[in-house]
1. I, II, III: which one has helix-only ellipticity at 222 nm (-39500 (n - 2.57) for each DSSP H run of 4 or more, over all residues; to 500), as calculated, at -8500?
2. Which structure, out of I, II, III, was FRET efficiency 1/(1 + (r/R0)^6) of positions 115 and 275 (r between Cβ atoms, R0 = 25 Å, to 0.05) derived from, given a value of 0.05?
3. Have a look at I, II, III and say which one yields 41 for percent of Cα pairs over 18 Å apart, for residues 75-130 alone, as calculated.
4. Percent of Cα pairs over 29 Å apart, for residues 99-266 alone computed as 24: which structure among I, II, III?
5. Can you tell which of I, II, III yields 15.4 when mean count of other Cβ atoms within 10 Å over residues 51-58 is derived from it?
Structure I
Amino acid sequence: MNKALISGYYGFNNLGDEAILETMIRSISRMDEKVELTVLTASPETTKADLGIETVHRSKLLSVIKAVMDTDILISGGGSLLQDTTSKRSIHYYLAIIIFGLIFRKPIMLYSHGIGPVSKPSNRRIMKWVLSRVDAITVRESNSKIDLINMGIAPDKIHVTADPVVDMEKIEMALGRDILKKAFDRNIDDKPLVGISMRTKDFQTEADRQKLKKLIQSLTPSYNIVMIPFHLKEDLDICVWAKSDTVAVIDKEHTAGEIMSVVENLDALIGVRLHSLIFAAVAEVPLIGISYDPKIDYFLETLGLEAIGKIKDFEPNQIKDALDAIIADRDIAVQYLSEHVHELRMKFKTNELILGNLLQRGKMHG
């Protein structure tokens, strides 16, 4: 039996990261259905029940070390794990897991990482030392590769693929339709349906919230609006604040698949959260991205798109005009997304080729 251990930001009910994990598991099982998968997660029982795989609590050091010792291959990813902007400690946590893998001489793959921003010089130095010693690195866009090369990591070790969620399967639309009916509790077939995904942390001042209110008020005469929190714990507050007779909220905990089904029912999506935009792209739903981090701009570039502005200075009227334009030419926008997502899916398959070779090595060393 070949064993693989996956390390990432799992078990926190962040829909993007949970979708990454689901897609990774499906991809790995497609390559080798006999591989025995274990995941480091903050919610071992929930992750095990949802995905049917072995789990280890990510915060129990001795259990984590034992899991690394027992595995045949260590997979770190995907997502924005190695950055020091939103958290000063997480970069050290994920690098420590990789260092345990190096100590126990395990094949190690960084899987569809989004690198950075890593601004602290000492963090860039330790990343160079650690990542120069892993077996393979795949990143989800070319900017991450450039940053790693600038840190001093050999270019031939780094492969540009795509975010795992681009390989997510579409879900039966009726599931999302039922969730939307409960959220609205009224007919929503009278106007186009637009989803909005925002982060509470971007709307801490009354001035910021009033600008969001202005955006929503400009949209409600022409569109049905549903607020979709992609990280329930962090995003629900601003979604509930925006709720009204004309604005609905998905305020219950849902799986990534259920929210994918919700997104499939939309006519368009306005998003700040990265994976709200990726879900929309996969569902072939026209999207408008607002940037809070370079990773938003990088992903939109892979679709041949640009962010409509930064979250701190977005213009409500500009967003409404852009939404009106893509709704008017929706078929063209859908076709454009379909072509670009197909290209990203082809790039994503590079992960399977690289990981397949490492799994073979793992078998030989197991």
Structure II
Amino acid sequence: MKIIFQFFSLIWLFITFPCQADEASPFKIKTLAQDLGVPWGMAFISKDSLLITEREGYLLRLDLQSGQVTDIDGLPWDILVLGQGGLLDVAVDKTFPTSSWIYFSYSKNIDGQGATTLARAKLANNSLINWQDLLVSKSRTRTSHHFAGRLAFDQQGHVFMSIGDRGVRHNAQDLSNHAGTIIRLNLNGSVPKDNPFINDDAALPEIWTYGHRNPQGLFFNSATQQFWSNEHGPRGGDEINLIKPGHNYGWPVISYGKEYSSPAAVGEGTHKAGMEQPIKVYTPSIAPSGLIQYQGKAFPQWQGQLLSGALKLQHLNKITLDEEQLAVNEERLLSDIGERIRHVIEDPEGLIYLSTDSGKILMLSPSSESPK
């Protein structure tokens, strides 16, 4: 059992220090917690209460007023903590205040192999109850990487989950398994009748899109009905994609990345008929993780811009889009703090929360000089 109270060790963390993002948008950073495991996912369950998943297989609740961290019991026993796998994302949708359902993704241990799994449960005091596996994906392999597992909601009764190719590239083009896909389900785990492959006997009905490598950022903008994803390329070729139902995003047939063992390009090239092009490519790789399209009022100059964490190149990536929803400008913020940024979320006031692989939870808020 982890030590569940870290209150006294966290008191000193409630300090702020300025960080100049750029001349037009300075901000300050507050460290809310540190010395956690790898905080893979975050979700607000109230104004002052943040759930945090640790990839090592623990669930925490952070009191944003006191800094107290509490361990939450009731997780399943068969979480496979191996390599990039473990307890992954946590998320709630707009129905949470009445339904109380909290959604999770994790790598489930099935005969020593990991299957990216969508689940939900309710929270009673400091324990999860009514745990339900909604989809144990047909994606398991003996590899320890490319689980993906990011969650998103369209606020119309559907939940999405990304699933990586699980290290077997060709599976991402095979609709008879879930590897290399983004799936869409009703909130109770049933399959929506309007999913794009619902009438295709050769495809699994949960699939929304395919041809993905390892998507670790998903964001559905319910105001614009635009669905965004970022994903890891191989050596180069990280992507941001605008997700459209039934579309093929190309991996591993097309890619902007290269093989790890040689300078050879992956696949057949960068374009092919019937396969989607990304709206942004990163070469060299930044290793993107977590994604939002900023909608808040705290940073009005960032409205509509994409914010992505970066693991390998250790920064917060900010993308400006044009009217065609193509990336026209990129800024790399927080490079000076030297942190692998794992996830990014926004609170109702527009403040930005980041988790880092070193075990920190950070909050960005405007400095007093920020334009309003």
Structure III
Amino acid sequence: MEHLNGDQLAELQKVVGKFAFRANDYYLSLIDWNDPHDPIRRVVIPDVRELDEWGRLDPSNEESYLVMPGLQHKYDSVALLLVTNMCDGVCRYCFRKRIFMDSRRECLQDWAAAYAYIREHHEITNVLLTGGDPLMLPASEIDEILSKLRRIEHVQVIRLGTRVPTYNPYRVVTDKVLLETIKRHITNDKKIYVMTHFVHPRELTDIAVEGLNVLQKAGAMLANQTPLIRGVNDDPQVLAMLLDKLSFVGAIPYYIFQCRPAVGNKPYTVPVEEAYKIVEQAKAQVSGLAKRVRFTMSHGSGKIEIIGKTRDYVYFKQHRASVNEDSCRFMVFKSNPKAYWLDDYDEFVEDYRIV
């Protein structure tokens, strides 16, 4: 951290006393240290404003969907496994800061019980491996997890939610065992999706793109998720460039997320209606492949898509609800430009249930 002066290091120390900090030489090399507002710097270097009192440790109420530590079952067809508390870099806007504070409470401990639960619940067709970052695990451990899941007949799709292709693409490019492991567990009718997490076009370096190419050659399907982050991708031109580049390299834009109101996240969060405008302005500039992305928030009740705004009203749709009867529910609220989350809207106008 030789690029930071004494005052900056002192501020950083205040933040890392509360929230985890991690970065590597590769990702730090992408920063323009002459630019105090550099977006890559914003992603990974702590900001003293993270200490402002704001947000919650569990903004999406994940705890209410815990079957056991490390296993969430929020939607009928999807089980989520928190397989590690390790990341190759800690995003400052992380919504699971709590995982670095108490990993035994948050991460999976009883693997046998988790596999048994998934076997017993035939409605589960998708398993998402997350954390932390599953690609931080040794290839042998990833192989064991994939092998156990592939023995469960009704599990069709396995997803790896990862930022390793961004933070450390060399792991992907050079670890032939990892690539062989992924390839071995892909069949004609059962796929592995690598859910990448690129938030700025400058992260798509030559080596990062090479990493995506070798994952595709191994048979993995790629889709990208990005939160909208203040000072990183909250410019329509930058966001459009990111969506375009992702579509060019085959990591199809999947979700743009409203940044979750987690503790420490205030300096990185954009109000919902401002964010909606940015997303729509960006989508207006890109092709159909790039604009398939949906702007959503991972709310405690499910994934809620922000689908429209007029001068006076904002329109939401329950893209996927934890309660099936609420799926596709259409909701109208009075506009609130200061709202950061659905819970900040208190003037409810109308709703309509389609199913």
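Just so it is clear, none of the values below were taken in a lab; they were calculated from the coordinates. Just so it is clear, the model here is predicted, and its values are computed rather than measured. Cβ atoms are built from the backbone, for glycine too; each structure is taken alone.
1. Working: I: -16000; II: -500; III: -8500.
Matching structure: III.
2. For FRET efficiency 1/(1 + (r/R0)^6) of positions 115 and 275 (r between Cβ atoms, R0 = 25 Å, to 0.05), the value 0.05 is produced by structure III.
3. Numbers: I: 26; II: 36; III: 41.
Value 41 for percent of Cα pairs over 18 Å apart, for residues 75-130 alone corresponds to III out of I, II, III.
4. Values: I: 44; II: 18; III: 24.
Going label by label, the one that fits is III.
5. Values: I: 17.9; II: 22.0; III: 15.4.
The value was obtained from structure III.
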